[in-house]
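All of the numbers you see were taken from the coordinates with simple rules; none came from a lab. These numbers were taken from a predicted model, which means no experiment stands behind them. Cβ atoms are built from the backbone, for glycine too; each structure is taken alone.
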Structure P
Amino acid sequence: MKIRVAAVGDVHLGEDIRGRYRRTLDGIEERADVLLIAGDLTRHGTPEEGRIVAEEFRDLPVPVVTVLGNHDYQSDAEEEVADLLREAGIQVLQDDSTIVECGPDGVRLGLVGGKGFGGGFAGKCASEFGEPEMKAFVRHTREIADLWQKALKGLDADYRVVLSHYSPVKDTLAGEPLEIYPFLGSYLLAEAVDSEGADLFIHGHAHAGEEKGVTPGGIRVRNVALPVLGRAYAVYCLGGEDPESC
């Protein structure tokens, strides 16, 4: 059984490019069985931009699953944006899970994830210590990681993919300034996923990063931010002999 997973993040859609991204998705069903979007769907997280995103990804011939990114929170309308996407038939993960039947064989793809958050990476990370603001920053990521771990533990599927906006490893951040690594992801996300296992971890957010990385437990990590990919989406195989070629 093989699944072809198309993925992209950081599309940052706005009025000036309405309809243009949609055209790049023509024929996606010939190349992929599902489309995953790794957050930053909008520029400023307004409901108006949310409606544009819904139009761009509505009624595609493959299932669409997304998470929100930090830009999608900017206008404090993230729940309205998420509702607009759901009304358009797009599944939105918010620190929970879903199962999507993919391809003609109905292979069960289990998806876990949400926005994720920052804090940094082993040896160079923030800790849940000191000022209340610092404790809250790290606690937010830890609570998210705990939810993902629980969701993975109870997920019965043929393949399991974690979808996030923030990165679980620093591998895929290479090219970004070292000073902002703590705001691009957290090792806590990798720990949670490694503890339960997954076939692939998809994220965005790091526009100047690298596409490929791996968690300490050996799970493939892919940064699918649009500026990194340089194409409308990437396609990754699950279950094939060559995981990088479909």
Structure Q
Amino acid sequence: MPALFLENTKELENSLGYAFKNKKFLSDALTHKSFHHEHSDRTYNYNERLEFLGDSVLGLIIAEILFRHEGLFTEADMSKMKSYLVKESVLFEMASKLALGRYLRLGKGEESTGGRQKKSVLSNALEALVGAIFLDSNYGETRDVVLNLFHEKIPYIISRKEAYDFKSELQEKSQSLFGTLPEYRIVKQEGEEHKKTFTAEVYINKELYGNGTGKSKKEAQMAAAKEALGRLERL
């Protein structure tokens, strides 16, 4: 393995709080398939297999942390928080804090299309990194690294358990599935000025997907988004 590569990754290891014993695991985690395809004579592996492993290891660690929390969350609460914490945008945020894009080995084509800043590339690389740490050490050490990475995000999500951001999740799913944003409409206001109740509806491609009520417009929209997500899951 080139000495230059090892020198360049020292800062990443410092940020992780973990030094690899077998640098090949680190190298594989940071190698995108585009680089492997262009340099098959120099690389035997790329990070997709490690990504598969890291996805499972990360999910288990997050699930265990939520399970052991003193809040004794319900299965539904833990499922929602875990889904949020391991979604692409959050992993991209963690990868960006590590400046992970700087260390990736990319092919010329991927490099030219901005691969170092792509959400999918960076989030996948972070999962691969977790998988690599797990293979290089053990569950406990990997858990420590994950806790260090998510030391702000996990408490934040736990503190907002009741205010789970259904609107953001619906927006992501709507864009992914239909290529459009959901549209919210406040269809009813009832009660006295200081005790109003709002009713909201949410439409995707002009089709009603959910409705909800709340003490504010935002709360009503959040309830509508939650119902819409439930409908999408059933579909």
Given that distance in nm of label points 7 Å out along Cα→Cβ at positions 67 and 219, derived from a single structure, equals 3.5, which label among P, Q identifies that structure?
-> Q
Cα Rg over 2.2 N^0.38 Å from the coordinates reads 0.94; which among P, Q | P
Could you tell me which structure in P, Q was used to calculate helix-only ellipticity at 222 nm (-39500 (n - 2.57) for each DSSP H run of 4 or more, over all residues; to 500) as -18000?
-> Q
Re distance in nm of label points 7 Å out along Cα→Cβ at positions 155 and 179: value 4.4 computed from one entry in P, Q; matching entry is structure Q
Determine which structure produced the value 17 for relative contact order in percent (Cα under 8 Å, 6 or more apart), calculated from the coordinates; the candidates are P, Q.
-> Q
Work out the source of -0.65, -0.75, -0.91, -1.09 here, i.e. which of P, Q gives that when log10 I(q)/I(0) by the Debye sum over Cα atoms at q = 0.21, 0.23, 0.27, 0.34 Å⁻¹, for residues 19-58 alone is computed.
-> Q
